[in-house]
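Laboratory data are not the source of any read-out in this text; all were calculated from the coordinates shown. Keep in mind the model is a prediction, meaning the values are calculated, not measured. Cβ atoms are built from the backbone, for glycine too; each structure is taken alone.
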Structure P
Amino acid sequence: MSRDVAAEQPHSHRKGLLRRDHSRILVGLAGQPNTGKSTVFNHLTGLRQHTGNWPGKTIEKRTGVARRDGTRIDIVDLPGSYGLTAHSPEEQVSRDFILFEKPQVVVLVANVVALDRSLYLLSELLALRVPVVLALNMMDIAEKEGIHVDVAALEEELGVPVIPLMASRGKGINTLLAKVIALAEDPSEFRPRPPAVPEQHREVLANLTASLAPVIPAGYPADWAAAKLLEGDAQVTELARGLLGESGWLAVSQQLTAHPDAVLEIAGARYRWIDGVTTRATARPDSVALHLTERIDRAAAHPLFGLPILLLVFGAVYWFTFTIATPVQDWLDTNIVVRAGDWLRDQSFLPGWLVGLIGDGVLAGAGTVLTFVPLLILFFLALGVLEDTGYMARAAYVMDRFMHLVGLHGKSVLPLVLGFGCNVPSVMGARILESRSSRLTTIMVAPFVPCAARFAVLAFLTPVFFGAWAPLVAVGLVALNLVILAVIGLALSSFAFKGGRTALIMELPVYHVPNARTIGLFIWNNVIEFVQKAAIVIVLVSIVVWVLSSYPGSGIEESVLGRFGQLVEPVGQLMGLDWRSIVAVLTSFPAKENAIATLGVLFGAGEDDAGLRDILRSELSAAQALSFLTVTMLFIPCMATVAVMRREMGSWTWTLISSGLCLGVALAGGIVVYHVAAALGG
């Protein structure tokens, strides 16, 4: 099929769509990671964005709306990917959107400094025969590095519109939007010149196309599907096998067997095409001086020095996030949540049950949400700066080998480190991982990172039972959590997500000044999403826990929660724990600090910390205390974390599996620790 014929077929179809609705255009935004695609998306859509998941996937779906001269442009931010062969869920989602949703235009955002890498993705987009606008981003950086791009020559070589951008400054965005509308309304400007199939494979490609054309479903171009068969695409191969039947597939498979080198030669033809295009349309100085990125990476990406630098950076992020957020959280809790509760209790005309429901149920849950907001703002500020400057790519590169030893991805390190402060941003931070299996693995092990609230329980109880040995015991319990995290991560990647881990293939972008607008939108969208989605679950769970701990009866020991603790006391005895200790663990679900308060109530110490320490010392042995601490450290995370896990994993099934895993590990850990400590005389 000639270039003109190949380009002509979809154009009439697009014009038919536009005749039905001149005022609405569907656009896909594609690009590799680290090309500035998110910055372009944010400039195009502003606050008119929505985040969800693709149907049947846990891959994040971002959509937004742009308006220009009465035309509505619906923009779908496709997952960052390096190609469109279904090697990953991200690539499959991107190509399925183009095949079946039929966008009028796809905008490919390319890093002009590494243009050759983006042109490979362009070659795959052109095979789908969708009108494409190539957006050359980071033109300012290219200029600093002495790289010159002849935009007119590049348009001539590719046969597609090319728009230069400086997305970090918002330059070129309006021109890009105007070109998208113009191309959607009149695709005649789109005359693509894609790479040719190697001559030795053209005949077999034509034969495969003829075999598939009568049976291929609507949406699949037959020649594209034939080329994917030659490339060994697993999804297309499975589809063709089912459509052709046994006899038809036998004939096709014989042709494929006769061309085993097709996949390499087709890829080679694409790279030769890319080399020719970049040679004729771009110019680089013969000798480029060592620029800032290379100088920084001599240390930041160094196999020896990179790790200490990484630890310093993450330490600074941890200090910044929690040192600033904690006083703000305390102020909000004292001056808003506590005062609101006190005011409510002073309203004598309200019945006691309503005061308890609103004060200890609704307000407690809403207060949890409120106090998390400053923490998340600072966390996403730090994460946005690291991502936008380009450092997160170096962090993943430096940590990837070590993290893979425990079944995790290099980018998992930042979310897990932040978990030492709070598991909520730890879980939400996993969204920076492109692979679904890596995200799920990171989220499922994140609760085993001991948060600040668990450290508070450790700090209170270890001196009571272990005196001068308290620091060593505390360190040992934290180490136990991290060992279990590593074991579970390795088990998940080896069995549950077997084959899900991929080698770290990513572009190390040049360092650049972060864009305030991009980071501001990043913070806004993530925090609003937490408030809108997780807040409902947190408040509802808080109400349920209050009801279970308040009724029926006059005290927690007579409530449903207390009765349940007494019911499962035989299980607790395996860990050396009576029903009071079990209830204390259960009430740590709304907030881990609740464990201490519940112990005070159930052991009759009231609010007297000194009295509670004396009572606990007389009531519990060292082995029992060690068991209680082990269970508390490993138990199901707080309700805010569980709510965020549900939101990020997009599935109650996975959330319940993760919670069940924590529960099982906590029980097993408590039993083993208690019996070992008791045998040693604890």
Structure Q
Amino acid sequence: MMYQGTNISVNVDADGIAEFCYNAAGSVNKFDRQTISEFDAATQAIAADSSIKGVVVYSAKPAFIVGADITEFTSMFTAPDAEVLAWIKASADVFDRFEDLHVPTIAAINGVALGGGFEMALVCDFRIAESHAQVGLPEVKLGLMPGFGGTVRLPRIIGADTALDWMTTGSNKKAAKALSDGAIDAVVSADALMSTAKAMLHDALAGKLDWQDRKQTKLSPLSLSKNEMTMSFSTAKGMVFAKVGKHYPAPHMMVNTVEASATLGRKEAMSLENKGFLTLAKTDAAKAQIGVFLADQVVKAKGKKMSKQTSKVIQQNAVLGAGIMGGGIAYQGAVKGIPTVMKDINNEALELGLSTAAGILEKGMQRGKVNAKTMAATLNNITPTLEYSAITNADLIIEAVVENPKIKAMVLAETETHIADDAILTSNTSTISINQLANALHKPARFCGMHFFNPVHRMPLVEIIRGEHTSDETIAAVVATTLKMGKTPIVVNDCPGFLVNRVLFPYFAGFSRLVLDGADFVAVDKVMEKQFGWPMGPAFLLDVVGIDTADHAAGVMADGIPERMQKLDNDPVTLMYNAQRLGQKNGLGFYDHGKDKRGRPNKTPAPIAIDMIAEHAAPKTEFSSEEIIARLMIPMANESIRCLEEGIVGSAAEADMALLYGIGFPPFRGGIFRYIETMGLANFVELADKYAHLGAIYQISDGVREMAAAGKSYFTA
């Protein structure tokens, strides 16, 4: 054994080939400080041995290297700039030293090689992958850019245009795509990976493969003319801005860094990458996106742990209430292989439910993501029925009828008499108390909420609502089924609106109050979309949700939390509802909705809506972007804090992911708690106090005031 560390070992075979093996003490190979230190020591051991003829880098685990240990490295990002830059350079220098070995090198990639893992492969002269491998540089998803030479090497290997597409999207590439793009040199079966890698090394040693030229290409400037560079980088900048706008600095930094280093050698180019990485590591966007990644890990781990606690296997679903929502829920189970009965009381609703599922599949086929076999299998998994007798064998029943407590309670009570004793009953309610609905049941222990978001096939979140009588077994089984359906479950405790709608409606109330104070709803939408980063502003969102749905839900919230959520007099939402302006569903709301010449949905501010609001609002007033954001976001933040303090949601991480996955909270802000903490708790308290005179939804809790005074964090509390 030439070198033996905790995570890396090097053995030399009879032909003088050094077998450089990643085999971490943990479950996966990743670059942490220990591994980078061993990487350097192993490299120096190889460099010092003149008998070594070549190096093959491989993994003893199912995956090559999954990337850098972000949980360890993020603690470094808070250090002074000079200290962080020195660490980045020292780490990147280790990769350079391996690249400078005076023998041919090859990476034998199995499983995934992502981020730093793929950068390890890029420092090798050749790369070979097994057929199911995936590679990529996904750092952009964390608000960062490659830091171990990815921005320098990948453009020189596959060209600047393709490399920038890889890096700015952060998408994983399958082996076949990586081969066609030139990022790897061969694809073989898993059992031939090592033997073929060594054969390529022997070909290099025999002069059949020019490894010195490969090495030199990565040390040299990009081979682009001045005109080619101008066109390439101008196009890349335009595409990046069109895709991500101004809120995500990482892809812009990548393009600028590759452009600036195009005429430079490796040393100077690496210096630019080091500095660019440092700049990004210090941004709020990186902190937020890393926070999203870590919060997602918390939610996934919690879901997996809960799902393992169930002994019940859900083999058949039933959905009560067809239509668009019921059809979407039925589709989601069926497409994941769960046979689903869809019951309603009339054929028209069943036809709508089936057409909803078929429409989703047809769009998937048009985009090349669904084939005829999947479409047929999915539709065959959905059984429409008018009879209760068809659901007697269902293991999980999801009630999705109209959002009316009396109707829901009646349907649930009737359903309970037709299902097996161990079947689980759930309600897809968005606001109605689970405890209230449970009063209609004989077995409330097997009942909980299962709140899907519309459109079901696109929205990742399912809120699972625990009632006071819901059993742990019920929750575990529903969590397991939600995961099987391809959704992210977040368990919350019962209250009006649960988590997502409870914090959304104060946001809507802030909007309504602002409009009544003279704000232009079009201007408010523009600020919340372009400045804050929501996918749609509050007026447009209300139109999409449905004005009737929003007005009804606001009433439920007012009844449930009267001290903060009483409806405003002349609330613009109620004005729209009373005028039967229901939003997109009838084309009339804050906006008039239609289609352009290509058949795509469009909207224009509705003069009738503007005039209707003006009758009850203060004279038109210009509000700054900062004030618009504050007046809408403080109520949402306050209610989120109360939900955490009351134990409605288990952690700040879960609250952040619920809003990201449920209502599209801007990822570059990291979620509502990350947004509060980025602002600083003391600053948030000061800002909220400035608007406290506007009403209860602006008044902060004693808990947040105490946390701010003590300098505490919601992510360590």
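A few remarks follow.
- Computed 0.90 for FRET efficiency 1/(1 + (r/R0)^6) of positions 75 and 115 (r between Cβ atoms, R0 = 25 Å, to 0.05) - originating structure among P, Q: Q
- Answer label among P, Q for the case where helix-only ellipticity at 222 nm (-39500 (n - 2.57) for each DSSP H run of 4 or more, over all residues; to 500), calculated from the coordinates, equals -15500: Q
- Read-out P(r) over Cα pairs in 5 Å bins from 0, in percent, for residues 331-514 alone, computed value 1, 7, 12, 14, 14, 13, 12, 10, 7, 5, 3, 1, 0, 0, structure in P, Q: P
- Look at Rg/Rh (Cα atoms, Kirkwood Rh) for each of P, Q: the largest one is in P.
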